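Below you'll find the structures, each written out as structure tokens.
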Structure I
Amino acid sequence: MSNRAVTKETTHQVNLTSNRIRKGLSNYWTLSILVLIIAIFGVIEPRFLSRSNWLSTTTYMTETMLLGISETFVIITAGIDLSVGAIEGLAGVVAALVILKTLAFGTTLSLIFGVVFGLVVGMLVGLVNGLVITKMKITPFITTLGTMGVATGLTFIFSGGTDVVGLPASLNVIGNLVVASWFNFTVIITMIVLALAGIWLSKTRFGQYTYAIGSNAEASRRAGIRVDNHLIKVYMLSGLIASLSGILLLTRFATASPLTGANSELNAIAAVVIGGASLFGGRGTMFGTLVGAGIISVLVTGLVIVNVQPYWQVVAIGVIIILAVWFDQLNHRPS
């Protein structure tokens, strides 16, 4: 082997090692911030570290986490999905209406019908997003902004602009079930989805293609990856997970509000960015999104428990997003 080849291989290995170190540092600093925020609120208000607040915080976190998982897949491909919050609301309303319409078949079957229809609706909106982006060549931002409006409008049309009520009491029992005194049922479902998404993203060909397309779509196409088909699958997956979030919210409150999901996509995008994903694609992890969602959720519930006006929550999250992106740019400068 020539000296030039050896040097090239050595440089490649050094770059790989450097990237791993940077990735580890990125995860480390966000996790450190999460621990620091928890410690600060714990000192200011000891009740923050109570079991009841743990339940409240983790349960609140499920929405941001699930929508964050949706966004993680999309953002890694260098896209964005502004419709996840609207899909969440639409899926909840559709599921609730289907449950009410099928109660004659029994509570169990009606719940199954509701869940299935809700999930299908989410996937269909995701399919529309994927087709418009890949076939009509409209940017993800504009496409999902449009479908966000369509989904929101349909939610109000289907619900008549009012909450859908009268659902079986068993739905509320399921959604508020606490396991082992520390975990809400919806939290357990969310963690299962997170684990599966993490494995799918990091250990399968689907995940490899997702990263490859985000890094360089044209090179991926030349390498034989069916980029358009893969992007359609990614947006359908995003819609599916967003609709699951809407259904889990339905089980918690036994009511479907047409306002569900309003602006939730912003927290989800923030969680992904705070977690170290690049808005330019090619980088991001489910663990990072978990930590990002944790930071946002702890911040929100912490500010509430210390009696800070809710408007400051938005300010704080905005500042954290800016700092996260700035730090990420510093940490990922080309070698």
Structure II
Amino acid sequence: MRRDTIQRQQGAMKAAELDLLIAISPENFAYSTGFVVPSQPLMRWRHAICAVNLDGKSGVIAVDMEETTVRGKLPGADIRIWGEFTDKPMTSLSHLISDLGAKNGKIGIEMNYLPAGDFEHLKLLLPGAMFVAADQIFDRLRQIKSPEETDLLRRLSRISDTAISTSFDAVKAGMTEMDMAAALTRSVYEQGAEHFKLMIVATGPRSELPNVGPTERVLEAGDICRVEIFSIIGGYHAGICRTASVEEPPKKAVEIWKNLVECKYRVLDVIKPGASTKYIYEVFLDKFSDLCLPPISFVGHGIGLHLHEDPYLGKYDDYTLEAGMVLGIEPLVYQTGHGFGLQLKDMVAVTQTGAELLSNVTNTDELYRIG
């Protein structure tokens, strides 16, 4: 178990007057234990659960198919195994809750993840318990990264950054988006990532589309190419996006890119503990508005065990930045009116003194040149 996160959960329980806190989503199970159960994100009914009481005593529940993996990752932990075709996971959870002394207590659980049928079953099994939503507790805890989490996100940022530039260097006009994707994913794995998510390879007119994967489209001179990938280790994500031109870029693309780069630096300048996220977004808009193009509703967001986490740097909710947060910042424009879109996404850590750029491998001051 991750003692540092367990201790933070104890503090959160005390503040919320809880007797027990239950992590049941893949993200929060990983936050509590340090790893993702491989099949849980793919098959939602294969519950992997971690429960922690106010004294810091904990227990884990996992499906029988994943028993060897879970026991190998958590030697010495209190692990309860339920049979996928013979048992009910909520029955196992009710026993664990009782053993942790909370069968009549106030229990925080992820209401936004747990299926309604399972929740109704759990309430029947524990009629004396009071269940309350704990989603925001976990969201808040995960906003502030430990030094170890930040180190991992720094490593992942550089993996994603390097992989994208490697993919640009591997292709030229006449090759395909699939060729670019092959080089991209090969580099991610060669650098030690366990997995990747949301690979975007969008070239030419397809660069206007927000989230599209590679096709057999052939690269042509003058194409704008948007490439994004999230490299993953231990459930943690680092998403980077870069934009390149095949040979000579269109003049309008150079002009827009210059604006996005200036937006990036202005945002970096105002990221620091105590900064208002709405104010940061306004700083972005102040420069982006020079383009007279429609802006995205946010210019950044938290990132870690999920692709998008709070806080958002946008025009709606206002948050105050704190040291230890890790953000993805992404000045972008999809619809330029010129048949291409451009995006510049970086990973940034909020330090005591300001912003640390984690994705610092590639020089993004100018459009990357392919060929």
Structure III
Amino acid sequence: MLISDFSDVGAADDTRFKRCLVMAGGGFRFGYYLGMMAACERRGKTPDLLLASCGAAIAATIIRHLPDNAARLAWLTTPQMHAFWCALQANPSKTLLGAIGGVLERALRANDAKLIPDLFDDYLFDIPARLPLPPDSGYAGSPALAVIAGRLLYQAHEVGTLRGERKLFVETIFAEARVATLLRGMQSPLADPGWGRSTVASDIEVLSGVAINDAVRASIADMYYFRCHQIGSEHYLGGVIDLFPLEVARRLAAEVIMERKGKYNHLVDLPALRLVLGIHGNRRLSQVLAQAAEHWIDTADMERALVRHQISKHLQWRRNRLALRVPPSLAEFTEMVRLQWEYGYARGLDGLTR
């Protein structure tokens, strides 16, 4: 399945989409996006475009490929999905103490991206190239899908060198030709000179003809968790490059449904964003929240509300290793996903009534 197969709309079509649901981030809690989509359908606000990044790209693909809420939730709780997450292993070169030291080092030298970052070997967990995504059922009325990632503008041998004023990433959107037409000439909001030391190049690029599995795997690549993903001769950072893509959504659709997210963590997230992208994450969040969207779904309490209902890190002190803590049984895994779904559904219903 290729991105270009998502729609038969031609490249000359510059008609904006009616309604875009932005599904950005979520970490390992991507089940709540299925609940959010169910709330949209319940309120008569079904989107015809899903704009997704990071873990949410998995949920968006499930929605794009399966026709109803029951089938989508069932896929997310299949034995193969549970087995996939249980099988993830730590990067063999990463010890627990080394990982903690890396976090502290980033916090101490958050220096607005003076050095070219290592996204090739400095990651916590290995993830297979093939993801447990459902085949496309081709149902009528399925939404279009646009997946955000960031193409690297440097090679592995350049890691650790001074970057000067060089740009390191291009905001990349994997989508159909219609999206490319609508975004032609648009500059990335992360490239604004106001950020000072941003490592993001000016123009957004849209790529079609990419396998959906590759697009999603690229989007979930992370500055901490997962290695950058290779497609052909290029490597990609994940959707964290533009985790709040409100400006892109506004360009693509007449109506936007957006999350009101909580602030970034000061010890882990903010230093990583400064070191890799050269931006201050909470300033970017404030910038987005000051803009207009037709509907805001408030998930700012997600870190507290779903703290026990997610896949999480497990510190194995005696072994000096880091692991992922996944519910050990399929029943427990299913319950975790169900609680995530209910959270997204409740928040979605609330946000779409205002």
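Numerical summary
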item: Structure with the greatest value (metric distance in nm of label points 7 Å out along Cα→Cβ at positions 162 and 186, set I, II, III); result: III
item: Origin of the value 29, where relative contact order in percent (Cα under 8 Å, 6 or more apart) was derived from one of I, II, III; result: III
item: At a computed 19.2, 60 (Rg and Dmax of the Cα atoms in Å), which of I, II, III; result: III
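Read-outs: derived from the displayed coordinates by stated rules, not from any lab. Quantities reported herein were computed from a predicted structural model and do not represent experimental measurements. Cβ atoms are built from the backbone, for glycine too; each structure is taken alone.
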